[in-house]
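Pasting the structures here.
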Structure 1
Amino acid sequence: MINIAARIIKHKKPIVLTFFIITLISAVAQFAVAVNYNMVDYLPEDAPSTEAMDVMEQEFDGAVPNTRVMINNVSIQEALAYKEQLAAIDGVSDVTWLDDAIDIKTPIEMADEDTVESYYKDSNALFSFSIREGDEVAVTDKIYDLIGEDNAMAGEALNTATQQTMAFTETMYAAALLIPIIIIILVISTSSWVEPLFFLTAIGVSVLINLGTNIFLGEISFVTQSVAPILQLAVSLDYAIFLLHSFSDYRKEVSDPKEAMRLAMKRSFPAIVASASTTFFGFMALTFMNFEIGSDLGVNLVKGIVLSFISVMVFLPALTLMFYKWIDKTQHKPLLPSFKNIGSKVIKLKIPSLILVFLLLVPAFLAQSQTSFIYGIGEQPETTRAGSDVVKIEDEFGKSTSMVLLVPKGDVAKEEELVQDLEKMEHVTSVLSYVNTVSPAIPPEYLDESVTEQFYSENYSRIILQTNTDTEGDIAFDLIEDVEATTGNYYGKEFYALGESVTLYDMKNVVQKDNTLVNLLTVITVALVLLVTFKSISFPIILLLTIQSAVWINLSVPYFTSSSLVFVGYLIVSTVQLAATVDYAILLTEAYKENRKEMPALAAIKKTLDEKIFSIAISASILSSVGFILWITSSNPVVSSIGLLLGRGALLAFIMVVLFLPAMLLVFDKIIEKTTWKANFYKEK
């Protein structure tokens, strides 16, 4: 490390210049990175709904309806005119209304009342149609221009468009709130007014390079775009703090700044490697998810951690030596009182801390596994137009979710029987197929293609169901199982099911398997890093129990508050919280291990808390601030959920490391000594 440090110090100017050039190129390149807002694209290729979508795209021109529009106070003729105008918008296809379900040339009073009221009720018309993927923003804007303020639109495509429109604004808003808060926290924790700028520059450079190098990935998910940069900043800022604090300490002992930096790089290297390794392997676990949105975020965060490590160990020393005089000129007195004797006060809570955590542990573990989950993006807030429009449509027509079945073409009698069975099902409000909207008696070859193309392709017959369930949940998923079982009675496995709720059903099945795998990989890899770091069997168990307890308590809160949790957020945070906050435990335990060689356990833990509680508090407050600001600023339920869990998780991890971990280290001191290689603990004479 000394030789590498010497070379970095010798070539400091070229290094700083090179990093700034790469950062500038990356800052420009990030605008060429495509962002994918469609969670469906991240399902594995062998998921049933993915295969079904491939078949339908090959066989039919139309897509599954993903948008609903309600027009108020219109006659049937006016509604038909609106239907034509909607169909004329480029990007809108398969507009479905009452005239597709019944013959409106006959009086509608003679038609089935439930069918009519699915499309036309109290002079309000409800249309369903599909918006072309990739053009959601432009198309929904044109629809809003057509329908005006008084009418309403809702659906999956509008949700995607809303997220797309808000994403950049919200990211900027989050950064505008977060950076001043981080600067204030860092100013409080340092003795120089400009030193925080060095921290932020080093990590900021790595964040921008990470964003720019995404161009080699082709595209990233909206979750990665919203979460990864801020998360990278929060979890890797510690590396810069470790290095510059060591540099500041050696400046007091060595007159030559270059020598002080060489020593600082050597001393801080093991701590930074240990911290980066736990985070690195924790994020690597995400890349093993079958639901590829986790893999997308995992790759990005792993890349970010590596870049942050390189930036702190190469760029930051060079930058600091070029401008260290600024640090000297802007020194200030400590802004917070010292934390002396805090260890004595914390240790008084040893027994209550142990009792409380062990009482909470089993209920928290059981509760976090029983939480009610949301697998999609979730509902838009009612404060937005998209959210209030959903309420308007549901108040008038109730909930409606489309589902499409593709069954083998040819046996009209079998198809007619299936349609009759589907129509009888609870929660199915209407069924559109050739046999019940045209006639099973008329061969499709005798009719114009414009009549038959939405129902028949070369190989398949298409049946469109409207249901009154949510897009997800027990009722929606039970209905999918019933529909598939009924269709299977007629066609075995030779059919396909599509629709938003079908996709979310597949998502549920995929991510539940991911949950076990990712959590297991995270715990194993972090345990191995801790095993190597501490050369001990007991230290990793105690540290993992401390942080994993904080994770379980955090993830159990939604169960006890009877609120649903976005599953992607749950899965990511259960990994990220462990990987990111185990650093607090490492920092405290490493210091304790060294102090324990010189004094008894009680004195060692008191000294360790006095020395390290401030550093841990700074790190936790930054990560917690990041989480809570994401929660406050994002209208995307996935990102907001990740933010809330992360903010609360960082605070819980801090409390556990400061209260529970010291108590565990004291209680199991003798076991730790026996299970740690070359512990060399102090023994009283």
Structure 2
Amino acid sequence: MSIDKRKLSKEILLSLVLGAIIYFILSAYNVMVKTSGDYRIAISNTLDIGLFGILTILIMTVFVYMCIYHGNLVFKYRFVIAAVLFIICVILGVNGSSIEYFNNFFATQMDTNTLLGTSRSVRSDEWAVLTPLTMSQYFGNKFSYFSNIVRATSTDVFIEYGTPVKSLIMIFRPFQIGYLFLPFANGLAFFWCGRAIALFMTSFEFGRLITKDNRKLSLVYGVMVVLAPAVQWWFAINGFVEMLIFAQLSIILLKKYMLTNNYVIRTVCALVISICAGGYVLTMYPSWMVPLAYLIVLLAIWVIIDNYKKCKMTVKDIPVIAIAFVIFVAGMGYVFANSFDTIKTIMSTAYPGKRFEVGGGSFKDINLSVTNIWYSIYYFSPDTNVCENSSFISLFPLGLILYILYLIKNRKNDWLATFMTVLSVFLFIWCSFGFPTFLAKITFMSLSQASRAVVIFEFVSLLLLIRTLYLWSMSLIKERYILVVSLIANVVIVGLSFYYYHDYEPIRFIWIITLIVFGIFIFSLLSLNKKYSRLAIIYKLIFMFVTSGLVNPIRLGSNDVTEIDELQAVSDIVEMDSDAIWAIEDEMPLINTLLMVGARTINSTNVYPDLDKWNILDSTREYEYIYNRYAHITIELVDDESEANTFELLYPDAFKLNITIDQMRLLNIKYLFTKKEHNIDDLVLINQINDYYIYEVNN
């Protein structure tokens, strides 16, 4: 077969131009992220291409060429490509941790190895809690269910924050398995990249399910999920990524189970669904789990309604379903048996305790998705921090409007779109107005904060939008109508956001740019069946990446933080005296640093309270309300006993304790890590490293 050289030259030239444009946009975005939006520096740095820039342009060119002109080939080998990409990322140690932020607290600086983006201090739940807790599992009784390092006492590290443990129960937490057999840096890459790739692939396949294999829409949906601001700002914690993966995968496999007659495949589907169910439960975050569970149930009902006539069940299905059910029950039973006391303790804490919500008060939050496009650059948001205000780019109420127009035009109901509409109304009422107490209780929405449920509402709105776009794709719509709908929707969506949040970003040109980029985004979304659909897809990919692609840095390895001089000095002592208890005279985030070298730290983040320990200092339980909580604990050593033995609540998740040497002995604390120089009897200085001192408490 002869090659049309002229056609090939045009394709390569167009790919090169698009590759260069993409490079310049992404390069400028990267610099703006690092400089908090200084576009002048971004432009000057971007124009200075260099060798790395040329290489990146060539990579972008190949990417564009393959996607535009050989999309079928990419689709055919998508799972192979995903697997190869995952292996490469694990080998290189690619991750999105902000662990290098510890550079701000120690004189010894570690290499950043950051390729793109910047570390985020606001993600302290990740870099200052989850990551140190995970690293601590490499020490002591490695990967045990109960650790003696965290809190310096036996601590259930599986149920809360979910660190990796050596147990078959890890089948329900597959993305942490890499830690069990890989060095920490590679295990970290396994965790970050595995979840990102799995979420995209699962979302793409789920998109194919709800759009009857419309691959363009499915690709857009997959990117809009994995690069959603809510997903990226909460990527490492609270199990949100796992929830989305398990929810979508279980529905995909339910349909597969119903349509296949091969019992090997049915068995695999049933077993993986049971793992998805167990993994979903173990995310242990009801604020998202409960509203998302409603979505899962409705999606399952839709799949059953859509496929029950094609499904042939026999007696063979009984043992298949039974085995899957037993695996789920046995797994959850094992966790419950091991963590019963932990769960009971958490439920009885002052914070977070057993929440009872009635909803309401979050109507404004529904319009936050427009402002989300600036969070990764300017790093601030309305009302509260960027994580709390992050959402999905759902373009609400566009999906609802399109479905209403579809019903008027076709006079034909669509079960999935109807279910999504009903659930949207349900969640809209909960988030905006709330429920009566009895209704909140019987629906279990009392476990979900309205501000958290908004994220699920936006996700449902995104599903409704994608479904209605598929329904409309079966009709030929002229460009002028698409343009009119785009303009109206853009004015409504951006206008509502401007009405509520113009004080948040008063610079007029920001809103003008927002109006333009959202207008093009909506137009391109409605034009996926037109001849320029491929360019529209590229625009949407760039739009989503610039919105939140660098919320987390892209970096190599963990920079081996244990080689920081201050931590290495502690590590040397731990090797000789591994059972000793340490205290850190500082506050969050320093309180968890010694966990990274295996030091048993009494005031590391107490993921649940050790009441017996604090009752030693508070026999009358006068301060129990203060320390009976999930808490970051600040310790301050004092000479005057009149100032000691006092607990001070700093925040809902933090308290301070003033303590004397005698009380340190009562708590069996042997070493103190501090930036303060002390002249106290029975406190012996054994090492000074830069600005930090290590003291030993004499018995």
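Just so it is clear, none of the values below were taken in a lab; they were calculated from the coordinates. Bear in mind that the values here come from a model prediction, so they are computed numbers and not experimental data. Cβ atoms are built from the backbone, for glycine too; each structure is taken alone.
Comparing distance in nm of label points 7 Å out along Cα→Cβ at positions 60 and 572 across structures 1, 2, the highest value is found for 2. Assuming 0.75 is FRET efficiency 1/(1 + (r/R0)^6) of positions 148 and 436 (r between Cβ atoms, R0 = 41 Å, to 0.05) as calculated from a single structure, say which of 1, 2 it is. It traces back to 1.
Quick check on the output: -22000 is helix-only ellipticity at 222 nm (-39500 (n - 2.57) for each DSSP H run of 4 or more, over all residues; to 500), derived from one of 1, 2. Which one produced it?
On the way: 1: -22000; 2: -17500.
Going label by label, the one that fits is 1.
Of the structures labelled 1, 2, one was used to calculate volume of the Cα convex hull per residue in Å³, giving 174. Name it. Source structure for this number: 1. Of structures 1, 2, which gives 5.7 when distance in nm of label points 7 Å out along Cα→Cβ at positions 196 and 468 is computed from the coordinates? Checking each candidate, the match is 1.
For distance in nm of label points 7 Å out along Cα→Cβ at positions 68 and 228, which of 1, 2 scores largest? Evaluating distance in nm of label points 7 Å out along Cα→Cβ at positions 68 and 228 on every structure, the highest lands on 1. If distance in nm of label points 7 Å out along Cα→Cβ at positions 604 and 620 computes to 3.4, which of 1, 2 did it come from? Computed on structure 2.
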